[in-house]
Structure 1
Amino acid sequence: MTKNEDGTVRRRAHSVYRSLPRPLRRASVLVLGSVILIAGVAMLVLPGPGLLVMGVAVAVLALEFDWAKRLADRATSATQGLVKRFRHR
C-alpha cells in the first residue's frame, strides 16, 4: 500500500467513524478499548507487551472519553520527560 492509498483509507475510515451516531461511537470505543485493556492487563502476567497494549487501549478510549484523553496526555508528558532525561546523560 502506498502512502497515498494509506491516506485515502484513513480518511475513509475517519469519515465512516464520524458518520456514526455519537452514542454508537462511544459504545463502540468503550467495548474495543475495554477488550484491548483487558488483553493488556492479562499480558502483564502472560507473555506479551502488556504496558504497550494498555497504552494503545488508553489511546483508543481517548477518542471519545475526556478522562482517557487526560490520562493519555499525562502519560505522554511523563514519557517525554523520561526520554529527555535519559538523552542528556
Structure 2
Amino acid sequence: MEGVEVYISGQKYVIKGDKSAEYMKHLAAFVDGKFREVYALSPNITSLRASILVSLSIADELHRIKNEYTSISKSIKSIEDGTDTIIKLFE
C-alpha cells in the first residue's frame, strides 16, 4: 500500500488507506478547506484550537446529514407503505 502525499493547513502528510489516492486527496482537500475557513475567521488561532473547531464543524455536518438521511428514509418508508395500501385496493 503506497502512501499519498497531501497538504493540510500547510503541513505535508503521507496518508495510507484502502481507498483510492484520488479519494484520499479529495478528503484531505476537504479538511484543508475547513482549516482555511477557520483561519479566515480567526487568523491568530492556535493550530490546536483550529483543529478542534475543524473537528466540530465536520462532526456537525456529519450529524446534520445523518439526521436528514433518517428523516428522508422515514418519508420514503411512509410513501412505500401508502403505495402498498393503494396497490392492495386494486387487487
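For the reader, a short list of remarks on this structure follows.
- Taking distance in nm of label points 7 Å out along Cα→Cβ at positions 40 and 72 as the criterion, the top-ranked structure out of 1, 2 is 2, with the highest value.
- Origin of the derived value 1.33 (Cα Rg over 2.2 N^0.38 Å; candidates 1, 2): 1
- Of the structures 1, 2, the one that -25500 was derived from, the read-out being helix-only ellipticity at 222 nm (-39500 (n - 2.57) for each DSSP H run of 4 or more, over all residues; to 500): 2
- Source structure of the calculated read-out (distance in nm of label points 7 Å out along Cα→Cβ at positions 32 and 64, 2.4) within 1, 2: 2.
Laboratory data are not the source of any read-out in this text; all were calculated from the coordinates shown. As the structure is a computational prediction, the values presented were derived from the model and not from experiment. Cβ atoms are built from the backbone, for glycine too; each structure is taken alone.
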